[in-house]
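**Student:** Next come the structures, one after another.
No value in this document is a laboratory result; all are computed from the given coordinates. Please read all numbers here as calculations on a predicted model, not as lab measurements. Cβ atoms are built from the backbone, for glycine too; each structure is taken alone.
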Structure P
Amino acid sequence: MNFIDLFAGAGGLSEGFISVGFEPIAHVEMNKYACDTLKTRYIFHELRKKGDLETYYKYLKGDIKKDTFYSMFPEIEQIVINKEISQETVPSIFLQIEEQLKQNNLSSIDLIIGGPPCQAYSLVGRARDPYRKEKDPRNYLYKYYVEFLRKFRPKMFVFENVPGILTAGKGELFKDVQHYLKGAGYKIEAQILDSSDYGVVQKRKRVILIGWQKDSKLYYPRVKKIVHDYKVNDVLRDLPPLEPGERVDFGSYSSKPSKYLYKYGIRGNDDVLTQHISRPHNKRDREIYKIAIENWNNAKVRVKYTDLPEELKTHNNQKSFLDRFKVVSGDNQYSHTVVAHISKDGHYYIHPDINQLRSISVREAARLQSFPDNYYFEGPRTAVFTQIGNAVPPLMAKSIANEIKSLL
C-alpha cells in the first residue's frame with residue numbers, strides 16, 4: 001500500500017506507516033533540513049532492505065560525503081519534494097507525484113497523511129497575536145490539503161493537528177476544515193489521541209482526523225491502547241553522561257538497552273549512538289538547574305521563577321511564565337510534551353540527573369518522541385531540535401497505521 005505525506009516535517013508520521021509496510025510515493029516539505037532528514041531516512045530503509053547498513057553507518061561516521069550518499073539513490077530527488085505548498089507550486093507538485101505513480105506502474109493512491117503547520121492556531125500563538133492570526137496564511141493551508149484529496153482520491157486520509165485547532169476562532173476554523181474535507185467526498189471523524197496511550201513515554205495530545213471515501217465501508221479505526229509500566233529513565237539510562245556543550249556524534253552506549261528500548265524498537269543490538277549532543281549552559285543556568293532537579297527529585301516540587309534566589313534571576317517579568325525551568329521527570333511513566341521551543345533553549349527540558357546539570361540532548365529528545373536510534377536528523381542542532389519538537393511520535397503513528405492497514 002502506498003501513501004503521500006504532506007507537510008511531512010522530519011517524517012515521524014510517515015515512519016509509523018513505513019514500519020507496517022506502507023510505501024511512500026512522495027513526501028512534500030518546505031524546510032530544506034527536514035527534506036534532507038527524509039532523504040537520509042529513505043536511503044536507510046532502502047539499504048536495510050538490501051542488508052547493507054554498513055554503507056549507512058559509513059555515511060553517519062563521515063566516511064562517505066552527503067552528495068555521494070544521495071547520488072546512490074537518485075530517485076530521492078523525486079520522492080522528497082522540497083517545496084512550500086502554495087497556489088503557485090501545487091500544479092508542479094501534482095506533476096511530480098503523477099510521474100512517480102507512472103514510474104512505479106501505479107494507478108492510484110491508497111492514503112494521504114500529514115498535518116498543515118499548526119503554529120497559526122496553537123494556543124500560545126493565539127495569545128500573542130491581537131488579530132487572532134486571521135490574516136496568517138498558515139490558517140488556510142488545509143485548503144491545499146483538500147486539493148490533494150480531490151486530485152488523487154485516496155481511499156483514506158489522516159489529518160493530524162494540535163488540539164488548539166478545535167477552538168481557534170471560537171471553533172469556526174475547525175468547522176471550515178470539516179466542511180472542506182467533507183466537500184471533497186469523504187466521511188470524517190476526529191478524536192484527540194494522547195501519545196502516552198501508544199507506547200510513547202511522553203504526554204502529547206494530538207487531534208487525529210481520519211477520512212474515508214463516502215461510498216466505502218470504511219470507518220474510524222479503533223486504535224488499541226498500550227498499557228505498560230516503563231519509566232522515562234528507561235529511555236535515558238543507557239546513554240553516556242555529558243557535560244554541557246559535549247557531544248557524541250558517533251560512538252558507544254554506556255550500558256545495554258533497557259527492556260523498553262528493545263521492546264519498542266528504539267534501540268537494537270546493532271545500533272550505534274549518534275547525535276547525543278548537548279547544548280552549552282552558563283554557570284547561572286546550571287545553578288538554577290541544580291535547584292530545580294533537587295526540588296523535583298527529592299520533593300516532587302516544580303521550581304517557580306519567583307522561588308529562585310535573587311542573584312540567579314535575570315528576568316523582570318515575575319508574573320507570567322513562572323514555570324520556565326522544568327525537569328524531565330525520570331521516575332514518572334511520562335515526560336511532559338516535547339515541543340519545538342526546545343530549539344530556543346533547554347530550560348523546560350532539564351535532564352533529571354543531578355550530576356549532569358544540563359538540558360536533554362538531541363538523542364534524548366528524539367527518544368522521548370519514540371524515534372529509533374538509527375533515525376538521523378540533518379542540519380545544525382537548532383534545526384534538528386525543531387524537527388524533533390514538531391514531529392508526530394513514530395510509535396503513535398505506528399498504532400494508527402496498523403489499524404488503517406487492516407481496514408484497507
Structure Q
Amino acid sequence: MTYPKRFAALPEYAFPRLRSLLDHHDPGGDVVHMTIGEPKHAFPSWVGDVLAENTAGFANYPPNDGSPELLGAISDWIKRRYDVGLDLNQIMALNGTREGLFNAAVALCPEETARGERPVVLIPNPFYQVYAVATATVGAEAVFVPATAETGHLPDFASLPPQILNRAEICYMCSPANPQGAVADRDYWAKLIALAEKYDFRIFADECYSEIYRDTPPPGALEVAQEGGADPERVVLFNSLSKRSNLPGLRSGFVAGGPETIRHIRQLRAYAGAPLPLPLQRVAEKVWADEAHVEENRALYREKYKVADEVFAGIDGYMPPDAGFFLWLPVEDGEAAALKLWTETGVRVLPGAYLSRDTDRGNPGKQYIRVAMVAPKQEMRDGLTRLRDCIYA
C-alpha cells in the first residue's frame with residue numbers, strides 16, 4: 001500500500017510536537033495553559049436561546065453556501081466594518097476559516113502558470129500551518145517570506161525576485177498577524193495589492209483577529225483594494241466568529257471576494273464541502289449582527305494588554321502587540337525556553353519554531369515563544385509573572 005508523498009516534507013503539527021517535548025516531564029508548578037489560541041471569554045448569553053429556538057432546522061439539509069439571512073448579516077457587517085458593499089453572490093459561509101483557507105487554494109490555484117511553470121504560493125514565515133498544507137495539496141511551490149523584527153514582523157513580499165513573483169498565484173497574508181500581533185496598515189495593503197496587480201496573483205487576506213485590537217481598528221484588504229480600484233477578484237477575505245465572538249466551537253466563518261472567485265469556491269463546496277447546520281447558521285446570523293458583545297470582549301483584551309505591558313516593562317525585546325491575543329516573546333532558544341518554563345513553573349507555551357519553517361536564512365521563530373493571553377486575567381498575570389521570573393530574571 002502506498003501513500004501520497006506531497007505531505008512528506010511537512011513537519012509534524014505544532015501541538016503534537018509540543019506534547020512530545022513536554023509531556024514526559026512533570027510540571028514545575030500549577031499548570032497555566034498559554035499555548036492554544038482558544039478564547040475563554042464568555043460568548044453572548046443569548047446564543048443558547050437562539051439555538052434552542054431553531055433546533056427544528058437539524059431536520060433539514062442546510063443551505064450549502066449559507067442561508068440568505070446569514071449571508072445578508074455578513075454582508076451588512078462587512079459594510080459597517082469596512083464600508084465595502086458586497087452582493088450575496090460574493091460571500092460564502094464557512095465551517096471556520098481553516099476550511100476556507102484550505103479549500104480556496106484547491107479551488108483557485110491552477111495546475112500551472114500562464115507560462116506553463118509550476119505555481120508559487122507566497123507564505124509569511126512564521127505562519128498559520130494550514131497555508132503550507134493547502135500549498136502542498138495543490139502541488140504548488142511554497143515560498144516562505146520572513147516576517148521578522150527587521151521587517152516590522154510583516155513579510156516583505158516585494159523583496160522577492162521577479163522570477164518568483166512571476167510564478168505567484170496566491171499570497172497568504174494574516175493581519176493582525178498570528179503570532180506577532182503586527183498590523184498591516186493601509187500603505188502596506190496598498191503596496192501589496194499593487195504588487196499583486198503587477199504580477200497577477202490573488203491575496204488571501206486572513207483577518208480572523210481583526211476585532212481584537214488596542215485602539216484603532218485594523219484596516220482590511222478589501223477596503224484598501226476598493227479604494228485603489230483594484231481588480232474585484234484580487235483580494236479574497238476570510239474571517240470568523242471564533243475570536244471576534246468567543247465562539248470557536250460554532251465553526252462559523254466566511255469567505256468574501258469577487259463573484260468569479262466565490263463561484264469557483266462554491267463549486268468545490270458543492271462536491272466536497274460540509275455546510276454549517278441550519279440552527280448554527282441562525283445563531284451566526286444573530287451574532288454577526290451584534291456589536292455590543294464584541295466591544296465588551298475587546299475591552300477585556302485591552303486590560304490584558306495592560307497587564308502584559310506591566311509585567312514585561314523594561315524587558316529587552318518585548319514588543320507590545322498591536323492586536324490579536326498572542327505575545328511573541330524573544331528568547332535564546334524557543335524549545336529550551338518552553339521546556340524550562342514547563343519543568344520549573346508549570347507554564348505551558350509554544351516554541352516559535354513550531355510555527356515557522358527552516359529556510360536558507362534560518363528559522364525566524366527559533367528565538368521566540370508564543371504565549372496566548374486567553375486565560376482569565378489574574379491567571380494570565382500569574383503565568384506571565386512566572387514566565388518573566390524564569391526566563392528573563
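**Student:** Supply the structure label, taken from P, Q, corresponding to Kirkwood radius over Cα pairs in Å, for residues 28-251 alone with the calculated value 20.7.
**Tutor:** The structure behind it is P.
**Student:** To continue, here is another question. Please compute relative contact order in percent (Cα under 8 Å, 6 or more apart) for structures P, Q and give me the label with the greatest value.
**Tutor:** Q
**Student:** Still on this structure: Among the shown structures P, Q, from which was the value 10.6 of mean count of other Cβ atoms within 10 Å over residues 4-11 calculated? Could you put the intermediate results ahead of the total?
**Tutor:** Values: P: 27.9; Q: 10.6.
Clearly, the read-out refers to Q.
**Student:** For helix-only ellipticity at 222 nm (-39500 (n - 2.57) for each DSSP H run of 4 or more, over all residues; to 500), the calculated result is -12000, so let me know which of P, Q that is.
**Tutor:** The value was obtained from structure Q.
**Student:** If you rank structures P, Q by distance in nm of label points 7 Å out along Cα→Cβ at positions 12 and 340, which sits at the top with the largest value?
**Tutor:** When distance in nm of label points 7 Å out along Cα→Cβ at positions 12 and 340 is computed for each of P, Q, structure Q gives the biggest number.
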